[in-house]
Structure I
Amino acid sequence: MNTENTPMLRANSLLKNSVMLKLITITILMLLLLIPASMIKSIIQEREQLNNETTNEVSSKWAEEQLVNGPILTIPLTYEYEQEDKKYLTTKYWHILPENLDIDGNVTPEKLKRGIYEVVVYKSKLNVSGDFIINQKPDQQNLKAIKYDQAFLTIGIYDLRGIKNQIKLNWNGKDLKAKPGSIIPDLIYSGVTISVPNVKELLSQTIDFNFSLDLQGSRNLSFTPLGNTTVVNLKSPWPSPSFDGNFLPDEREITEEGFTASWSVLQLNRNYPQSWIGGSHKENLEYSAFGVNLILPLDDYQKSYRSAKYAAMSIALTFLIFFLVEVLNKRKIHPFQYALVGLALCLFYVLLVSISEHSNFNFAYGVSTLGVVTMISLYSLSVFKKIKLSMLLLATITAIYGFLFVTLQLADYALLMGSLGLTVILGLTMYFTRNINWYQLNIETE
């Protein structure tokens, strides 16, 4: 039985010899390979989410991010109102902020491990000092009494579990002890309270205060600028801080040995007064906070995810080399061989994220690149049957991953680098294929 002209053989011959059909097949194959590339992105996101969950779990046991807010001097006021021939009394709180507030702190970071994940926590020693001047008067309308004998200070601390020593505040030369909890939760939800004596005797005088605070937390340490003038100085051996909040440092110095930073904030820089009645400025207090994040250098999961976005480019350029070798050197390459090469390129990203979880990103990138490039280059020897062509492929793939590595390091210039690189690649492709007559080109059998 003559099977030379069966439909299957004719289709196979057409696939082998038609450049257009082969190009369409390669394009479809490349699009199909974007499916596992997309799945790899999901794996990276899942691992990153697991890392974040681990970080939150460790932080919840050590102490969360910390916001130091205070001290705020509060004096209860009694107002008398009349309604329907009945008189009733109500208590309001008069809040007074410090004239000067100075905070000097040392922040010592630590790395805790849970499984393969690292979590950045810290211990801090803060020295807080300043002064109050009570030279204003509250709203006099319907005012019945000013209870100076019930005055108290509130120091807001976001996570009280981070307090490591008793807080003793020196108030005008007298040592006072703090009690847990906030009496003014509408203004400060979490904190400690300190009753202060002899406030009435100190009216219009400068009342000095100071206290030390041993506080531990996770990732972030922030402050609220409550003083008429607030000065914060921080020092830490952490080499990669991220300053955030409503104010950036006026001065900063970051080296491999750590960082120093100082802020100076005036009353005019924030949107609340030095004294008021009630809890109406809670949101403004929170909005004015500033501080520092102790972050790990550019997260490996972010880098891995960004590199996976270039999967289509890596696959397309590698397939382009195979296709040009096929049509220009008359080497028949089966779609299955294209598929194996494409899967090897996708495997690069799985290797990258898995190895980077146990080492640094640069080492993981080097090992993954070496493995995948070596595998494809050795495989191409049996496909191309010419060492020269395999060396060309080796140089091309190495250049692709080298270009990708540089792009990942220059996060702020990634778009510029990517666009310039793709322009150069397209230009080179157009140059090397400029003399090909695509209408007369066939893949001939040797």
Structure II
Amino acid sequence: MTGDPAETVRRWLRALGDLAPPPVVAGCPYLDWAASGGMALTGETAGPPVLSPAPMMSLLGAVGGALSWLGADIDPALLLGSRAGAMDLTRRGRTSAGGASRLLPAADGWLAVTLSRPDDIDLVPAILGRRAGVSDPWQDLATAVRGAPAREFTARIRMVGVPAAVLPTGTPVTDAPWQVTAIAAPHTTDRPLVVDLSSLWAGPLCAHLLGRAGARVVKVESTRRPDGARAGNRRFYDWLHTGHESVAVDFTTAAGRAELAELVDAADVVIEASRPRALAQLGLDPERLDHRPGKVWVGITGYGRARPDRVAFGDDAAVAGGLVARSAGGPVFCADAIADPLTGLVAALGALASLAGGGGQLIDLSMRDVAAAFAGARSTCPGPHPVRTQAAGPVVQCRRLARSQAVLPPHAPVPDDTAAASGRDTGRVLAELGGG
């Protein structure tokens, strides 16, 4: 990536309209990293916190400044440790802070594997070519990976639908974290209606930020498969969803799919994080629907809509984009599932920028490309201590300052209220928006 962070964000926004946010007053990325909670989550379990990903904070500050300019006033650095703060997570080196992902050494590099779902663990024997089960899935995987080429073994893991990624030897180059396609005529609206079909973290964070910017947010879930995050940390879930209306319909019935279609048709912004094929089965192909003017469709996937077969979660997507830290023993995970909060921030930036320009766009957002954009960010610092990119030379003074000050723990979010129970507002919202 070339150019200063503010110019990088402006370049991203040019694909969405003629927008030029004002420059932001940049802080020292190393001191900001130490204060964000992300540094406390990065490094070996028994070792010191690690500074190496800190240059990304310059780009994060530029994204935060643009979001503020568009109406979502928030300190993006505080989001890096929000889930970890709510759950009291700590750094664990090559095991993710949440525990579901691991960095494993292969014969010619490193790869990340995520076993976050029961089905993922059940598929380990198939990955290893065994009929019987395994006594220790992680240990057996690590043993098998150690003697295999990283790309070959990663492809084997992906074939059964388990998230996995090779750590690139260099930083992947990406011009922008999204692909933008026109899907409707432009139109502006005073208070956009957001229909959030997503779950877990990245998509709901985007919806949270749009709500902070004044949008009306309706969360839509399946009655048979509600957002799995409801069963997780309540404090974190409430923080993301407070103030949002909740609708639950049965996606497996014709009536439920018709209700879903009516909600999507009424929306000014749709947020989803599903595979294109799954959406098409629900009759929701964004490139084929007849959209109302100004519609903004935010599609979040691991590797973009062009690679629908690749599943990703926050930690392995970050590894795929090269966004890791380095310790004496090798690569370690950066913060907590960092591709999730970064993608949520960037998705909100894209949605708000598109709305400001009249909308009518599909924003195809790749978590891997978001991670790559931040991994390749250029470091800037306005302080009296000069900062250069790590590739250009040491950043001794800033690094010493960051190490000498107290490294702050992850910030626990404070929800304004409790989130709505699943389906609480179904009848009222459908009657209003669906004409029922």
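Worth a mention:
- Volume of the Cα convex hull per residue in Å³, for residues 147-234 alone from the coordinates reads 223; which among I, II: II
- Top of I, II by relative contact order in percent (Cα under 8 Å, 6 or more apart), largest first: II
- Read-out Cα extents along the principal axes in Å, computed value 115, 56, 38, structure in I, II: I
- In this comparison of I, II, the computed figure 2.1 for distance in nm of label points 7 Å out along Cα→Cβ at positions 59 and 91 is attributed to II.
- When FRET efficiency 1/(1 + (r/R0)^6) of positions 155 and 371 (r between Cβ atoms, R0 = 25 Å, to 0.05) is computed for each of I, II, the largest belongs to: II
- When helix-only ellipticity at 222 nm (-39500 (n - 2.57) for each DSSP H run of 4 or more, over all residues; to 500) is computed across structures I, II, the figure -10500 traces back to II.
No value in this document is a laboratory result; all are computed from the given coordinates. This is a predicted model, so every value here is computed, not measured. Cβ atoms are built from the backbone, for glycine too; each structure is taken alone.
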